[in-house]
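These notes open a run of structures that come right after.
Here, each number is a calculation from the coordinates, and none is a lab measurement. Fair warning: this is a prediction, and the values are worked out from it, not measured in the lab.
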Structure 1
Amino acid sequence: MSNVDEIKARLSIEEVVGQYVSMKSAGSNLKGKCPFHAEKTPSFVVSPLRQTYHCFGCGVGGDIFTFIQEIEGLDFKGALKLLADRAGVTLTYESGAKKDDTDTLFSILESVTSYYEQNLKKHKEATAYLTERGLTKATIQAFRIGFAPEGWNGALAHLQKAGFSEKDIERAGLIKKGNRGMYDRFRSRIMFPITDSVGRVVAFSGRIFAQKDDRTGKYINSPETVLYHKSNILYGYDRARQAIRKTNFAILVEGQMDLIMTHQAGYTNTVALSGTALTQEHITLLGRMSQNVVIALDADPAGIASAGKSARAALRAGFDVKIAALPAGEDPADMLARGDIALWRKTIKESQHVVDFLLEYYRLQSKDDRTFKRTVEREVLPYISEIESEIDKSHFIQRVAAQLSVTEEAIRRELAKIHTVAQPEIPREEPGKTHTPLAGAEEELVLMYLWQTSLEKPFVDLVLLKKQIEGVITPVGFSALEARLQNNSEAAFRLELLYTDEISMKLAIDELLQRLDKKSIEREIEQTGAALRKAESEGNREEIAKCEKRYQELLDKRLHLERHL
């Protein structure tokens with residue numbers, strides 16, 4: 001029995017989906033609100049008989065593997081690992097099974113993690129530092145904390161000896177090119193592995209240990225790679241996921257040590273940011289488990305400013321956002337290292353909604369009523385403007401009006417001004433990230449081809465690229481778009497900014513081709529679904545059987561496409 005079959009034999013679709021979606025019986029099926037798009041009327045259907053799901057609102061569908069891929073933001077192998085762990089299945093692989101590109105990178109990162117772990121065991125000073133910070137031996141082992149030696153090529157030599165190429169080691173984000181060749185990115189640093197949603201190491205954060213290297217910064221993180229996009233990763237999320245669902249709230253802290261110490265203290269529903277504000281991807285991850293978040297911060301201007309963007313982004317997404325205000329100059333790691341778990345517990349228990357917290361904070365900071373009113377107008381009203389629920393927003397309008405001794409209408413007029421002048425943020429492009437194209441997928445592919453033909457050294461095989469494009473939009477369609485999009489210098493400039501190397505270019509091409517194939521299949525799924533409903537209304541059994549067979553074939557085809565492209 002294959003890994004997939006064994007997992008399916010142990011886990012039912014209703015069991016897996018039921019952990020994320022509240023469903024009710026609808027005949028022989030189950031029905032609930034789709035977790036992939038906002039809807040008021042449930043259109044998400046799970047079929048225990050077929051072991052599949054389908055949303056008639058947004059068109060998503062598949063089996064337990066595609067569901068986990070979508071809901072957890074994983075590739076197929078990540079979903080396989082997560083479900084195998086959940087089912088108690090030990091994954092086995094055929095001898096000589098072909099490895100893909102990401103397999104190699106995961107293997108490199110796993111190997112170097114073990115290398116760093118072994119180095120820490122030999123480095124008494126670094127181990128003593130971690131112990132002094134309050135970490136137990138069990139915690140150090142559980143989080144796989146390691147140490148990068150002081151030399152210039154320790155990790156490189158270790159990985160090359162293990163059979164990995166210099167090119168792949170560089171692509172994993174572990175080495176850099178200098179005047180004398182490649183050298184280790186992390187040197188004389190305590191190493192914290194950063195993992196994805198299923199616990200696979202995708203990157204590192206290294207804390208300085210030798211003071212003579214302090215010009216490079218106290219902490220440095222891995223660069224963006226094929227596996228690591230910091231906007232998608234919450235440190236500790238793989239460990240915190242189930243605890244967040246169980247407690248129905250997440251605690252958000254800033255650094256690795258803060259997270260590790262809170263987990264050690266039993267607050268395993270904690271996640272940490274890695275040098276970035278809360279992104280939409282982070283919010284999506286958290287929202288699958290709970291829409292309640294407590295941000296633990298140092299209650300000073302710097303701490304409040306640091307938490308501000310994250311709090312507003314979460315409010316915008318419909319979250320209930322509270323602030324756990326730590327004593328000035330303290331962070332969770334400091335508090336817990338002293339063994340003051342009672343104070344930490346009290347701090348979390350007494351957390352306040354972000355608006356209530358800010359009102360209280362600025363009241364204490366203001367020298368008179370007029371200063372308080374102006375500060376609230378400038379600093380607090382923008383948070384209220386982000387609250388999604390109109391009922392909740394009305395509640396805080398009343399609170400602020402009472403605090404300022406003004407009418408609710410005055411507050412609403414000021415909020416209207418905020419909405420009038422507010423401008424959407426322009427997302428920054430991250431190197432190595434697959435980008436959502438600004439044009440349609442067909443146009444973007446042809447623009448890529450035209451741009452590459454203008455380069456002296458194209459990133460890709462132009463003959464193959466043209467053949468691939470013609471395979472999804474036909475030669476006639478290609479020629480028509482080529483004629484229309486010729487000499488588009490603005491598009492060429494944009495593409496130069498987006499795709500700076502062969503890797504980013506190929507990732508984007510694969511994504512666009514997959515999107516077009518999937519679009520075509522989903523169009524036919526929609527047509528077949530309509531034909532099936534018509535046949536059912538007419539009681540045409542022969543046509544029903546024909547449509548059901550074709551519908552399943554299309555679902556299988558889409559599953560195959562999502563797993564193998």
Structure 2
Amino acid sequence: MKSHYNFKIGVVLFLLVLSFLFTFPSSPQWEGFFGALSLDEQQAVPEAMLEYGLSEDNKDGLLKLKANPASAVLAKLDSMNQQNVLNNIASVVRKKLIEAGAEAKVVNPDYSNRVIPIRVTGIKDEELRKLVRKARLYATLPTFLGSFFPKSKITLGLDLKGGIDLVYQVDTSTVAEGDSISDAVKRSVEIIRNRIDMFGVAEPSIKEQEGHRIRIQLPGMKEPERVKNLIQSTAMLKFHIVKDQAMSADQLSVDPSSEILLPESGKSGEPGKWYKLKKEPDVTGRDLKYAQVSFDEMGAPMVHISFNMEGATKFAQVTGQHIHEQLAIVLDGKVHSAPTIQARITGGLAQITGHFSLEEAQNLAIVLRAGALPASLILLESRVVGPTLGQESIDAGKRAGLAGIFIVAIYMIFFYRFCGFLADMAVLFNTLLVFSCLVFFGGTLTLPGIAGLILSVGMAVDANIIIFERIKEELRTGKTVRASIEAGFDRALSCIIDSNVTTILTVCLLYFFGSGPIRGFATTLGIGLVANVFTAIICVKLALDLIYSRTKAATLSI
């Protein structure tokens with residue numbers, strides 16, 4: 001082997017290994033080797049700490065996810081982020097159990113002890129163990145091997161994964177006096193992004209659009225109403241001293257200059273109380289430090305809140321001045337509870353109770369932590385792409401891609417024999433490079449992106465055909481195999497470069513002036529074209545050089 005080939009071989013092998021490392025975590029085989037939970041999540045809740053038992057009525061199985069107290073992953077996080085990690089783990093486990101054919105739901109999480117129970121209907125202890133193993137949650141290989149792979153995976157777009165596409169209009173009439181509308185829109189985008197991140201949606205797309213609009217795309221999300229409530233809640237938390245209360249608004253007289261009248265946030269279908277409150281709030285949500293879900297002694301969900309130093313001082317002052325009076329906790333214009341102040345409360349801790357479901361309490365904690373929206377949002381467009389439709393798109397794309405690659409592979413081997421086989425290997429390498437680049441740069445694979453990938457495969461084959469036909473022409477003139485290979489590549493190079501450059505220019509225009517699906521198509525096609533030049537000119541030529549450089553071959557399998 002000639003020494004001047006060593007550098008090329010090194011580059012090709014390096015890119016081949018790197019492409020494999022970046023694409024393997026996105027393959028179906030990854031879960032079989034390293035589990036559905038991420039390696040960090042497996043370290044936070046190890047398989048050895050799972051507890052199997054029965055529900056209180058002994059009818060269903062109970063799987064308890066217990067956090068590892070020595071987990072370095074959780075030790076780096078505060079209590080809020082630890083709770084988010086545990087919720088994400090519970091969500092993945094529940095999803096995989098459902099996919100394995102069980103009916104599973106989270107029941108009464110104990111965040112203080114970092115335990116989340118999952119109730120599995122109609123399945124007992126030993127069956128539950130088998131089901132967990134079938135769900136492939138944990139690695140079967142040593143986890144240190146997984147650390148060599150990147151944590152990123154190929155992100156599927158809304159049209160492939162299913163999900164929700166929402167467009168909101170910022171209500172400019174609700175922007176506070178003195179605030180600019182553009183600032184209110186930008187702040188709304190950031191607050192929505194914080195709320196969605198806390199909710200645990202992977203790879204959301206939240207963008208400001210013309211006309212004070214915000215477009216939100218959430219791949220994989222299947223709870224549109226919950227998401228809408230989470231996004232649209234202004235989360236204006238206020239604490240008012242109660243002056244009077246009654247079962248109807250007509251029974252209360254209000255001085256508009258110093259008092260307000262607000263309803264109770266009661267259960268649906270039940271009449272709630274009305275409260276006459278001091279107009280100016282004594283404490284607001286601007287002074288909140290954090291909020292998290294917990295449970296009262298009856299197991300009902302509630303939200304614990306903590307104020308910062310300034311808020312704690314205000315809270316201690318107002319509770320000290322109004323002992324034996326009621327303090328109303330008001331959220332978005334409704335009274336959630338109005339407890340009686342028994343003593344001065346220091347430390348800045350409080351509770352929000354009400355008729356909450358667990359999901360409502362979790363949503364409330366999320367919006368309080370993320371902060372209040374600067375203006376109300378008006379829903380203009382709501383589109384739900386079902387996961388079934390997304391899966392059908394993926395399956396159709398797979399069938400089209402595999403059928404196209406198979407036909408092209410057979411064609412190349414039939415017409416160009418061994419050289420055709422090399423071209424097929426180059427096409428597979430080309431595809432691997434495209435996927436690895438999508439992972440590395442954080443791109444999103446969409447249905448038009450699959451179309452761009454298939455088109456780039458066709459163009460990769462086209463480049464090899466040009467090269468092989470040039471080599472055939474040189475062989476017909478009586479040149480040796482080595483000379484024909486060199487001349488064929490030299491003569492084909494300018495043609496390949498010209499055709500790819502002109503296409504790449506078009507791709508650049510599509511990417512910079514297009515949006516959404518157009519960009520997805522341009523991204524995969526552009527990466528495929530660059531990879532095409534590398535695989536056709538560098539990789540195929542290197543393979544032919546290595547095979548035919550050491551012998552004076554009289555014939556070439558082409």
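Before moving on, here are some points about what is shown:
- Label whose coordinates, when Rg/Rh (Cα atoms, Kirkwood Rh) is calculated, return 0.99 (choices 1, 2): 1
- When relative contact order in percent (Cα under 8 Å, 6 or more apart) is calculated for each of 1, 2, the greatest value falls to 2.
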